[in-house]
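Structures follow.
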Structure P
Amino acid sequence: MTAQRHFRRAWLGRREQRGQATVEFIMVLPAVVLVVLLILQSMVVSHDVLVVSNAAREAARAAAVDPSGADSQRIVARSMPGAVVVVTRSMGSPPMVTATVTYRSKPSLPLIGPMLPSIVITRRVTMRAET
């Protein structure tokens, strides 16, 4: 008889807890979605950092060959629209060219985009100028 009471009590306890896993899942789901979106946004920003670094290297290479710096502007504008390029030359021995590329990375993912600030990415590359 005690075994029947025990099984009946266990069955009633489970009946009262039906749907608990669904409620817990619904409570945790927004936090999981937010974390996934933040991870994806960090990947987008990491991509922008790599592209800005490459654009700075290409701008310095172009400025080392072309004294006017027009090629540097064109190369960076092609790979990173909206980026600002500053090319400086030092007339030491050996002459050096420094290209600084600045880009504002705006959050682009839905839901979290308006909550996050824009990130300013700046990369500077120095190369020896060809004479």
Structure Q
Amino acid sequence: MDKSKLDMWRTFFLALLTGICLSASYTTLFYYSVVSFSIFPFIGLGLSLHCLHQRYLIEAIPPGGAIVIILLGLLGFFIYSVVIRVEYPVLGHNLFQTFIVLGLIFWIYHRFKSLNLAKMTTVQKE
């Protein structure tokens, strides 16, 4: 795998992590009666946003990559929402969020195929 593809996968992972930390921070702030308070989601959100911004400054995003980054952030947000609603059923059902997660996964896979990032390995012939 060449360096540019590896850097794009790191950017995608940071976007997913940012979505998870954003959802955890939101849950910590607004569902404090059910979920115990923790400072770590805020620390993780700050660090992941900082790293994502530094990655943006270092290299350009390829065409079509920005929508995948946004979709991965949304995926992380909704995945954490589904997990926290499974753990604490008093927050309500998670059927709608589960369908959103499944739709986002299929949409992201479709976008990966259009970016030629679905294949993890590349063969270089010289």
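Just so it is clear, none of the values below were taken in a lab; they were calculated from the coordinates. These numbers come from a predicted model, not from an experiment. Cβ atoms are built from the backbone, for glycine too; each structure is taken alone.
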ask   = For which of P, Q does helix-only ellipticity at 222 nm (-39500 (n - 2.57) for each DSSP H run of 4 or more, over all residues; to 500), calculated from the coordinates, equal -19000?
value = P
task = Output the label of whichever structure in P, Q has the greatest value of distance in nm of label points 7 Å out along Cα→Cβ at positions 37 and 85.
result = P
request  = Identify which of structures P, Q gives the largest calculated value of distance in nm of label points 7 Å out along Cα→Cβ at positions 53 and 77.
outcome  = P
remark   = When relative contact order in percent (Cα under 8 Å, 6 or more apart) is calculated for structures P, Q, the one with the largest value is Q
note = One of P, Q was used to calculate Cα extents along the principal axes in Å, yielding 101, 26, 18; that structure is P
message = Starting from the value 1.21: which structure in P, Q was Rg/Rh (Cα atoms, Kirkwood Rh), for residues 29-68 alone calculated from?
response = Q
